[in-house]
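Pasting the structures in now, so scroll down.
What follows draws every value from the coordinates through simple rules; no lab data is involved. From a predicted model like this one, the values you see are computed outputs, not experimental measurements. Cβ atoms are built from the backbone, for glycine too; each structure is taken alone.
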Structure I
Amino acid sequence: MSKDKLIIFDTTLRDGEQSPGASMTREEKVRIAKALERMRVDVIEAGFPIASPGDFEAVQAVARTVRESTVCGLARALDKDIERAGEALRDAESARIHTFIATSPIHMQAKLRMSPDQVLEQAVHAVKKARQFTDNVEFSPEDAGRSEPDFLCRVIEAVIDAGASTINIPDTVGYNIPQQFGELIRQLIERVPNSDKAVFSVHCHNDLGLAVANSLAAVLNGARQVECTINGLGERAGNAALEEVVMAVRTRQDVFPCDTELDTTQIVPCSRLVSSITGFPVQPNKAIVGANAFAHESGIHQDGVLKQRETYEIMRAEDVGWTENRIVLGKHSGRNAFRTRLRELGIEFESEEELNEAFARFKELADKKHEIFDEDLQALVTEANLTLEYECYKLVSLHVCSETGERPQARVTLNINGEERTGESDGSGPVDAAFRAIESLASSGGELLLYSVNNITSGTDAQGEVTVRLKKNGFIVNGLGADTDIVIASAKAYINALNKLADPEERSHPQLGDV
């Protein structure tokens, strides 16, 4: 008997971007979208076109680039949102508009200040409006997990009649537990008269650590689309992790009456790409994609795996993209080898000029580091894409002196709007001194929320990848930097964050939706 298809709807580019500091540029969104397309993700929610001009352009760019996956844009149940989404998706090979309105009593009363009948009317109007742009319309009753089931049934029946082909049931605040949520999905499918005319979907948040469990419970009760993100990225505690949902269903085919069509060997490369771009490192013990996910420390476990892998491994590491392909390139590698390896990693250059610039950076890195790994190449390209159209600050030089018993000193020269200026400061450590020296010139007033260092590969010559999170006037940005010298990587990251704070395009990116 053939299995049902489980549709994977990835919202890394939309809900994942709502993680504080995880804002992505248009080029970064396109890179991730290409990786998701290689993985054969069914639907890519590219963003919220009404949120800002930058988000509109990012959705438009993804729609023009992706050919094999459906590209989706989010819109509130408002005409202006839906029209903006339709415009952004105009050039997509396959487009979907995802519209939503809240249906829980607390949201309708406290946020929308609308009656249930008004909400129902607005939902139907929004779906009909979206159908003017595409036949592929998804509707979400926001905060469905806390909505009255009878009212949910009324709304769902009405929007299906209006033309919605996908009905998404969000656990917006991560309030539900698996048995309860699974039962809700079963009841909705059974009670809504025209439920057979739509695919039922779920979008679960992880506030209680149950996003994946709730999603899987829904699948067992009839849901055939799961909305999820790479590495579980997302608002607050995040969303259901794509890699965990997909591999749970794939591994337990004895339980699930459906399966996905994803190329799971692309999971780890995509996870690394998203982590590198957003600056959100993957914890070592993270399921599927963590560095320790297939590591065995215990002697008993090691012995068992050596005798028969299945004794302690329920999946093969290579099936999700872990490989032993270590050394990639070195200082004697040529331009063609460089281009070929990046193409194998899914990275293409739009022009020879871009290739030449990237190759020059590669040669600089190869002079510092004997062995160049795939992760180094990903970081190199990511750092190149960090350059903003508007850059107030550029690092010219950095000198730091740190010795035992003495307070570290830093001297930095920045190019600020075309003028070189030098500043000095001491600090409790070399990084602190460097940041203070930069601030003596920038006077940004930004609050440092996070300073994180991760090694890109192993070895004492490994590049360090630094994430700096700054906050100013309620606006939060991530800065990224990579270098074999941690202090220089830190300065690069801090300056990248300062440029985002200063960039008016970055500032105009409000997060309007939380489905």
Structure II
Amino acid sequence: MTKTRSITTQQLEDLSCLYEITKNLASSLDLRECLGEAMEAIESMKQMENGTVTIINPLTGQLEIEVARGINAEGRKRGKYQIGEGVTGRVVASGEPIIVPHIADEPMFLNKTRARGNLNNQNRSFLCVPIRDGKQVIGALSVDRIYQDGISGQADADLRFLTILSSLIAQTTHRIQTVNREQEELRMENLKLKRELTNKNKINDIQGNSSRMQEVYEMIHRVVDSNATVLLRGESGTGKTLVAKALHYNSKRHEKPFIVVNCSALPETLLESELFGHEKGAFTGATERKAGRFEQAEGGTLFLDEIGEISHAVQIKLLNVVQERTFQRLGSSKSIACDVRLVAATNRNLEHAVQEKSFREDLYYRLNVFPVYMPALRERRTDILLLAEYFLEKFAAENGKNIQRISTPAIDMLIQYHWPGNVRELQNCMERAVLICDGDTIKGIHLPPTLQTSDSISSEKNPLSLSAAVENFEKDIIIEGLKRNRGNQTKTAKQLDTSLRIINYKIHQYNIDPKKFKIQTT
């Protein structure tokens, strides 16, 4: 009667432990995390120490520790076996479980991890069962156990328990690997489609994949082969000149001239002469006839930058050209027909200027046929790193420097800064960083003081606490390690001389996505 009760209690303990483990295995998509929790459960509920899952590395063919309880990073590095080597290797080679009653008396037990100290002073047993994926053995599950009353029949019950657990581990491994593979395939397919869309829409040297820039690309494609006047709106430094060039060089006029006039750089008398030309003797100093920019741009595109700065007199003459497509040189009464695509740009609020009577309403409506709004850099933050890396590559090549990347703290500064000067300011910032950088990495110290003292990063009035500073430092170290190892968490843990479990815990704590650091292929 007592024996039956004892067996029932043991079975209930096993079922309770398996239930807790199964809950964790079924609810997780992180293989190492759920295996680590399973090893914790069998230690606390079954008194099975040094729980270890060893998996065959498909690249090397060696058995390598995937998860280990009670073994430090150095021990995991040493814990590699050839198939057939040692007890674990023998289990994987034969596909049969093995019980070692006394580790100290077993010559096959190699103790490569050195986690158990002096074996001669321990009455420790070792149990190891294969992990099977279908008919194929993919690894082994092993534990240490100290039997106070001798090994007897308890070891057989433990072996059956571990065999059931190894089956659960195999099923979970297969499920998680399948899900991860499908997610990776979907992610790669999504990335491929996005890149195809981006490449289809992208125009010349304009950099940006954000939704705001995709809207700009779409607008450009809609109007590129039209003769309609385009008005580029946006803050200074947002790339209006690049869009004007794109409109010309991707249009059917691309073989004809692209002429640029900065309307704010010239006084009224010179601007009128520059635009329309003049006859000899039209004014003092006009010693010969000069063709204006409208004539020079014949058949091509004329880009009028800072159109909001022109005077009323020039506005009136420009209105006639836009309406009639004819103009007169200064000092001449002869009308000259022109075939010119007009693109204008301004960072001013023209609607407000019209209300104040500083800009003609009729000219505004003639220019505002097809407006394109250029987003400020702070409105397209997902493009900041892309632009920074583009400028880094460009200026590194120009200056003959071998600078490979931007550090994580520097990236944080770039992302958090408000960029009042937009892309032009970012370009100048990266050029400066390249010039003063002597290593292979752009760091925070290489960025301008305006970025290093930005309120969005920190301020003396609200400094970081010690714990927050330590967390930031720890996060940076982990991200740098993931970058070096292309998102491989195992290699990162080894380099940082810590356990894979701790790395996984920190990755989840700091919401780091290791997949971002893998090399992308299409």
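To which of I, II does the computed value 19.1 (Kirkwood radius over Cα pairs in Å, for residues 236-403 alone) belong?
Values: I: 19.1; II: 17.9.
Structure of origin is I.
Work out the source of -11500 here, i.e. which of I, II gives that when helix-only ellipticity at 222 nm (-39500 (n - 2.57) for each DSSP H run of 4 or more, over all residues; to 500) is computed.
Working: I: -11500; II: -15000.
For helix-only ellipticity at 222 nm (-39500 (n - 2.57) for each DSSP H run of 4 or more, over all residues; to 500), the value -11500 is produced by structure I.
Thinking only about FRET efficiency 1/(1 + (r/R0)^6) of positions 140 and 340 (r between Cβ atoms, R0 = 35 Å, to 0.05), which of I, II has the largest value? Numbers along the way, then the final one.
Details: I: 0.25; II: 0.00.
Top value of FRET efficiency 1/(1 + (r/R0)^6) of positions 140 and 340 (r between Cβ atoms, R0 = 35 Å, to 0.05) goes to structure I.
For which of the structures I, II does the calculation of log10 I(q)/I(0) by the Debye sum over Cα atoms at q = 0.07, 0.09 Å⁻¹ return -0.62, -0.81?
Working: I: -0.42, -0.68; II: -0.62, -0.81.
Going through each structure in turn, the value belongs to II.
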